[in-house]
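Next come the structures, one after another.
Here, each number is a calculation from the coordinates, and none is a lab measurement. Keep in mind it's a predicted model, so treat the numbers as computed, not measured. Cβ atoms are built from the backbone, for glycine too; each structure is taken alone.
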Structure P
Amino acid sequence: MRTPRCSGAILILVLILFFTGCYQPGGPVPENPHPPFPRAWTPEDVDQAVIMEEEVIYSPVSRENGTPPPECDYIHYLRFRLRTPDGVPVDPDAILVLTPGFLCGANVFEYLGRQMVYMADASGIGKLEVWALERRPNTLEDLTGLNAAETTKDINAAINYYYRGAVIDGRKFSGFLKDQQVPFLSEFGLKQVMEDIYKVITIKVPDPETRRRKVFLGGHSLAGFITAIFAGWDFDGDPATTDDAGYRNCAGFVGLDTVISSTSELLEPILSMLPEWLYNALSCIMENSYRSLLEGIRAGTAPRILPLPAITQEGLMLLELMGMPANWEPDSESSFFKEVPYSQDVDFLIKLLHSRNLDHFLVHIPSIKDFRYTNEALLGAILDDNFMPITIIQNSVGFLHGGAVVKKDFPLPSDLANIPGLSELLGSLISIKGLFIANDAGPSYYQLGKGPLYKWANFDEVGDASDPDYKDKTGSVIYTNVVEEVTDIQDLARTLYYGPSNFFEWYFTMRLVVDMLAVSFPFAPRYGLNFLHKDHVKDLPKIEFIAEKGAFTTLPGLEPGSYVLCKGYNHVDVLTAAADRPSRRPSEVFPPLLDFIFDHCFEPSVHEP
């Protein structure tokens, strides 16, 4: 009689044999890349003209719930400015202060910052500086291995540090932080973010009138709401004294695939229909819930680090590390996932991103290790919008070529897109149409790893005005088109890792999310959430850019014509879409943003005396 364990093993073997039999390589093969477009200026031109520096300001954080490490007592930000022969900064005509969005660090603005400063100077429109702010949790990230890899141009320095116990400059990686190790994160909420923005602009631009003429505040994604809340924030807690109010300390607002609106504005149409007694009851329920959550975060019974399904600190670190070989040796065959001894959590994420259908996900034969990708193609196959299903980290950087590429029906079947309204409903979270995957890891299950080498057609190599569609070699399958590819994959790769900061925020706090949900309710000031001037959020000029395929196209309250719609852009493209190939397509963000800033910074202050 067979034991249950033996029977289970036989069943697993049968299933594996069944699913491996389902592996059918082949399918349509993308056409060869088109010739790239000429650049109006080069990355070297920009680097020679623009410097990026990390600056810090000492500002101790709360010790109410544990003692944070010393590095948390400093505000960090990246400063992009013109290089000068003596190194002394020129006095800028305008300063653009940007806050990153959800799960992001200051490096998301690495491309935008350099290009904007360069373009402003080269066009003669004016002298601009861009400041990209970090949130305090970013100072907790141990970037030692990533920085060593960047310095040596050898990703093994990072792999050895994070996985094999290597010591760098006397430091050894002690693991990614867990909730119980960071009790102090309970105090890293909205108030801290507001105070950090205020401290940077008031210390670096001490004259209030100069701030009201020169300083433009904005951000990406979630930071649009943060910007609106800053505008209505009262920094001394006294609504009668408005010189310290946010809207009295800047010249205008900028939204990058976001809206400059508070959550209360978005909810106002719904809340205004409620009877007064019901609104008051809702506020009471919200206060009780907020207080309970706050107590739980402080006690450790509720998460301090926002938990995200499948997305871990390790996974975010590896995405940044992946950008390095893609940037340094784009055409070399990648061995990235063969070299990295990643965890089961990362393995699950890879399967989620690199499975053709549910059957493939369950057995995952062939795995991503069985496919041959160049370093550049591997990055594209993970982050490009035709392959990455998660909307908020999609980019439009081109397409695979060199081997068969077929339609992908995972994590959701693409047929769901035929259900009226469903695609639009899910669009801000996950893509359910237009997804593809490589489909040739070798001639058969027994010869995996012997397939063609997949390469990458950059965004400006998928077509042109006379031939806008990127198709398979027979012309029967359309993969993408020139309108929907806007970002140079090399610019994206560099942004992921380059410099002292990084692209992702590993330890995004639950407290910030909870505070932002509570800030618009009447009880908020009792907890230090001094959003006391919400009626003044609209006092200053603003410009908002909305990505056509981004996260905010379905947001209620968007009025046609009140924002700049960026055709074909994804959520991250508003920060990275190529500006240096205007003969193909001018950037739909940088020139109008420069015009907005310099149209207003030379005008008299719009503030009431």
Structure Q
Amino acid sequence: MRKMKRKSISIAILSIALFTGSCTKDIIEEEPRGVFTPEFFSTELGVQGGLTYLYQNLRNVYGFAYFLNLGETGTDEYCAAQSADNNFFDLDLAGEGNLSSDSGFSIGRPWGNAFPAINTANGIIENAAAVGLDEALIAEAQFFRAFNYFLLVQTYGGVPLDLGSGELAFNSSAVRTSVRNTVPEVYTKAIFPDLIAAVNDLPENPRLTGAVTKNAARLFLAKAYLTYGWWLENPNGIPTYPEAPRTDPDGNGAAYYFQQAYDVAVQGINNPGPYGLLDYFYDVHVATNDRHEEMMLYADRTEESQIYNGADLGFSGTDGSANTAVWMVTSNYTTISVDGVAAVQREAAQSYGRPWTRMAPTTGALTETFAEKDLDSRYDGTFVTSYRGNWDKGGDETPTLTAANGLEIAPGDAVVSFLDDYDPNVDYSVNGGNIGGGQTAGRSDYVINLNEINRRFYPGLWKLGTYRTDNAGGLGSPNGALTRPFPIAKFSEFYLIAAEAAVKGASGNLSARDLVNVIRARAGMWRFDNGEQQERIEDNSAAMVAATPAVINIDYILAERSREYFGEGMRWYDLVRTQKWNEYASSYEIAGNDAADHNPTTTTRTIEPFHYLRPIPQGQIDDLDMSDAEKAAYQNPGY
């Protein structure tokens, strides 16, 4: 088959450059291969290669440079930071940019990567009988077809099921016409049947490390039922596209799907397979513990091979599948100078990494969402709350530096800290603007109140931070793409999906409060204080449970989801699903771009109902063989 590079809406191009290969040992191994052809899928090797590609393709979305921009900017969690450009201003909706079908690198990534995966899955499923494929392997392809359609329908609304050869059929030719199916059609013809089949046919335990299982399929089926239930209910009258009645083809109402979401999620809790909750929230995210039993699906990377990592281990930019998303939310900590020494330098360590400073947390996220910082370990296990001296690792042998209040600090000591509790006595006038911190009595570190952060200097996102084992006592390679797996789904979400469904009227043995309290009890368990960098053995689970309201509502569920999954790219989807986006994010507070600015101002966003769907990338629509009127009708309204 001749190679083609045309970007058609149906994305029916088989000659996609990718890594495929045999699956051996206990991990998915990738072997470079140039193209997939229809004949390739009729062999066992082809099926294995196609399945490997479906896993590899996750890296093109989850963790790529602008992934967090797509799922976080413009929400109550993140806003544009000091070094933001129009990629971020457009999605922040605060007047500096203009969200359109031509906007940046974020909005088109799910569209451009989901359809090749869907067509690959179609090819595997369609050729399964001829190959004599095991049902469990077919179920992996069905899982990924549903997974990608679920991502698409949440992001863009209804999308095409026919890629050129019929609905859910493998396509082997470039097609320049396309018809979008409605949201109910995508759910009831593609997502639900495939995930139900995956639940039935996938194994309890993964065939390889990181491969999908029966319970992974349950998690996404429960979440799809939950999301579709909200779509049917449509509490705030948000428009859909293509236009369709908010009715289910099978005649079921929203309540039916909320109950299904609850039932499937509880089944997942009661039949965990190889998964389960870790004892400590800290352990969910500390990089030395990656690929643990709470992680049900992730986009994997590796430090062992640059080829199989999919990105340069020494220096990476924003292209391709490099895991560099966390750099965008890393503040400009490298400007910290003490005693004329660059006290905090770029380091390939979890609290540091490459500071691109494109996105900043809002003050409300830090002070309101994470209001309880002493009992609840999730704030401490999410953010970098102290930047510590590492000048010795950069080759400077100066033993100590004179810092705040004329006190000495040594390597490893805090240089700048963000205070858990507001201190009205912080004096910001006593240091240069390059630090941005103030002094308070008795402390050698410069300090900043959380309600006085600015767009240049703010707590970084520790949970997704850099980790390398080859630093050899130095700064390592902080400009190399992250080699950590990027989290996509965790076992903990079963509890919050079921709790949300219960809030929406689903019934069962576990109430919304029961379910939420499992997560909150775990959040009260401490074994390490990340901010203080010292052991901390505390059990605050009883106090956390006691503080849970007697009656749980959707606002409390969303607050718990933010505390549990802050900065992981879920927030926009959560607020869109529940139609709370405008209510939660129509304004935010933060100080300006100067490191020494500690006077927060309120920024107003304009979030219109049509923004609840992202625009289809214009380049895809331009390649359609349609009239201008038909192209305009293909695009989501408002763009």
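Before moving on, here are some points about what is shown:
- Distance in nm of label points 7 Å out along Cα→Cβ at positions 123 and 379 - highest-scoring structure of P, Q: Q
- Cα extents along the principal axes in Å derived as 75, 52, 50 - corresponding label from P, Q: Q
- Computed 0.60 for FRET efficiency 1/(1 + (r/R0)^6) of positions 291 and 443 (r between Cβ atoms, R0 = 41 Å, to 0.05) - originating structure among P, Q: Q
- Parent structure of the calculated result 220, given that volume of the Cα convex hull per residue in Å³, for residues 155-490 alone is the read-out and P, Q the choices: P
- Distance in nm of label points 7 Å out along Cα→Cβ at positions 91 and 539 - structure with the largest value, from P, Q: Q
- At a computed 19 (relative contact order in percent (Cα under 8 Å, 6 or more apart)), which of P, Q: Q
- Read-out distance in nm of label points 7 Å out along Cα→Cβ at positions 187 and 499, computed value 3.0, structure in P, Q: P
- The maximum of distance in nm of label points 7 Å out along Cα→Cβ at positions 107 and 451 over structures P, Q, that is, the highest value, falls on Q.
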